[in-house]
Structure P
Amino acid sequence: MQNNHTKFITENQDNKILKDISKSGKQRPWKEKKIDNVSYSEILDILKLKKAHNVKQCGSVLEFKPTEEGYLKLYKTWFCKSKLCPVCNWRRAMKNIYQAQRVIEEVVKEKPKARWLFLTLSTKNAIDGETLEQSLKHLTKAFDRLSRYKKVSKNLIGFMRSTEVTVNKNDGSYNQHMHVLLCVESKYFRGSENYISQNEWVDLWQKALQVDYRPVANIKAIKPNKKGDKDIQAAIKETSKYSVKSSDYLTSNQEKNQEIVKDLEQGLYRKRMLSYGGLLKQKHKILNLDDSEDGNLINTSDEKITEEEQKAHSIMAIWNYQKQNYYIKK
């Protein structure tokens, strides 16, 4: 489970650099994500996009509260919530993973015999921001059609769906695709009237997309959610990860970076990148989980700060733009 616990270690007493260590002993990548965030804001500035200033301020001051165990919890900061922001995407992915695990645990309790499938759906690459925007709209509508087809809907319990956009390194085009975690009735695997083969998935996806070519539709079964099972965890991570990797638009080619950011800003504008359906959507609502796309990115799990911890003296880490790191304010 992801959590907001952090451990603060001072490297030397003069500079006091923030080191955010999780309970598992891993250092959280605040520094790396903030460096990428500043690079992204600089591209926005060159493109004369209004949000450049807001993006640059994202996560620049972090306020932590100490806990009795010697750890710190993130208490306050300001996140820009831009679709491409490396800091926000990292927090969002942590939150998505945590929420998906909670939702799936509840679904498994209610439907212990249900089976899980991992479906990847793709379409032809987009060549610019305008075609990307149209293609993403089309992709969402096509998935909606696919989920309503009788052969799919009759055994479908629910789903978690995320959209990812990657940049083709050879021709600079954009590949938009969906990762879908499907929960189906156990009878899905019984008989040809229930089971959908790999080839049939392609047929159905082609029909839903309303295209004259064979699109990508890749299906694989996942083992039931048992403790320690890696398959379902890997599928959750794949479905919850970043919608766009910052390495796709922060390359050594500055001109190309600007073109990619401009296209992605246009293409992803007001698009929902992650959604739930069916029983998974119901459980998300019952658990009263907020919207990770526009919700609270400070609490990425359910570990709230206690009243006692709130009274504790805050520890502030401030981003130093010259030294490119977080330093503790004395």
Structure Q
Amino acid sequence: MTMTGIDPPAVEVQGLTRVFNGGKGKPDHRALDAFDLSVSAGEVHGLLGPNGAGKTTLCKILSTVLLPTGGTARVHGLDVVADAARVRPLLGIVFGGERGLYTRMSAAQNLRFWAALYGLGRREGRRRADALLERVGLGDRSGQRVETFSRGMKQRLHLARGLIGDPRLLVLDEPTVGMDPVAAHEFRDLVEELRAEGRAVLLTTHDMAEAEALCDRVSFIDGGRLLRCEDPRMLGELLSRHERVHAKGVAEALARRIAALPGVERVKQTGPGEVLVETDRDGAALPVLRTLVEAGVTDVSTAPPTLEEVYLHLIGDRGMAVRS
């Protein structure tokens, strides 16, 4: 508790900096640059950014596995450096990939092992492991060795592992990578449950639709800097306003007609008779599609803008390099 008796934020980051030594004559890399962030208890906060933006570095510092170069980071009022031993029991961490899972052990054995590391007794560890495996849809696979699991199943087991210590803050780094659509939908339901339980969730993702569906707020990061913190409804507006239409078999005259339609920002030729139409107004894609179909074009598809395109729409050309 703070001196005012008000609970501190689940995450409070001020001026956080992390510089990696380049070595062998290479320049140093500033992964985080005077970064500020605040996440309330019970909030699902999304971190959106291209690869190398600094998202994972931030998560590792909050998780006490990486020291900052400067600035401060606190979890529920505890400094992640000075109070690391007290911070760790408050955390659940899901970094994905193969790390953190013992593939020759069963799913249940993995979770019971992690429960023991959190200091849980054998009976409580078994109870919590069984409940979490059911919660993430692996109850019928609890006795199977993890080496037989698909990538999506391993990621669900990672989620269960992140919850085994009953954390107040869950750090999820690209948690749905490798999941099939059904498992990803079940994951979203799980995050809703965690929010309802009053837990804070810090979620890094490249998936803007996922961020819009799950998050209370989203922070845009690039070059280790916080660009903007927004309501996720803004993402929905961007996704609909800047929709893209891809078509094949488009004659040059038809492409010029489409370029003249209201709300069409750009028509880019991507191949012989192949165009990508970018819109900048909600609903502008519909007359584009109608014009194409009436002209006899049948190879047509639509897609939301990429994360990089959203960055360009958000920040324009103010010197921001968006990396792939």
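Quick check: -12000 is what I get for helix-only ellipticity at 222 nm (-39500 (n - 2.57) for each DSSP H run of 4 or more, over all residues; to 500), calculated from one of P, Q. Which structure matches?
Among P, Q, the structure yielding -12000 for helix-only ellipticity at 222 nm (-39500 (n - 2.57) for each DSSP H run of 4 or more, over all residues; to 500) is P.
When Rg and Dmax of the Cα atoms in Å, for residues 45-220 alone is computed for each of P, Q, which one produces 20.5, 62?
Structure P accounts for this read-out.
Given a value of 19.6 for mean count of other Cβ atoms within 10 Å over residues 109-116, calculated from one of P, Q, which structure does it belong to?
Derived from Q, not from the others.
Tell me which of P, Q gives 27 when you compute relative contact order in percent (Cα under 8 Å, 6 or more apart).
For relative contact order in percent (Cα under 8 Å, 6 or more apart), the value 27 is produced by structure P.
Can you say which of P, Q returns 40 when percent of Cα pairs over 32 Å apart is computed?
Traced to structure Q.
Given 29, 26, 15 as the derived value for semi-axes √(5λ) of the Cα gyration tensor in Å, for residues 141-308 alone, which of the supplied structures P, Q does it correspond to?
Comparing all candidates, it corresponds to P.
One of P, Q was used to compute distance in nm of label points 7 Å out along Cα→Cβ at positions 69 and 213, and the answer was 5.1. Which one was it?
On the way: P: 5.1; Q: 3.8.
Derived from the structure labelled P.
Name the one structure among P, Q that distance in nm of label points 7 Å out along Cα→Cβ at positions 61 and 253 of 4.0 was derived from.
P
Looking just at FRET efficiency 1/(1 + (r/R0)^6) of positions 53 and 149 (r between Cβ atoms, R0 = 41 Å, to 0.05), which of the labels P, Q belongs to the structure with the highest value?
Values: P: 0.30; Q: 0.85.
Comparing P, Q by FRET efficiency 1/(1 + (r/R0)^6) of positions 53 and 149 (r between Cβ atoms, R0 = 41 Å, to 0.05), the maximum is at Q.
With distance in nm of label points 7 Å out along Cα→Cβ at positions 157 and 285 computed per structure, which member of P, Q shows the largest figure?
Checked P, Q; max of distance in nm of label points 7 Å out along Cα→Cβ at positions 157 and 285 sits with Q.
Values quoted throughout were computed directly from the atomic coordinates according to the rules given, and no laboratory measurement underlies them. All figures in this text were calculated on a predicted structure; none of them were measured in a lab. Cβ atoms are built from the backbone, for glycine too; each structure is taken alone.
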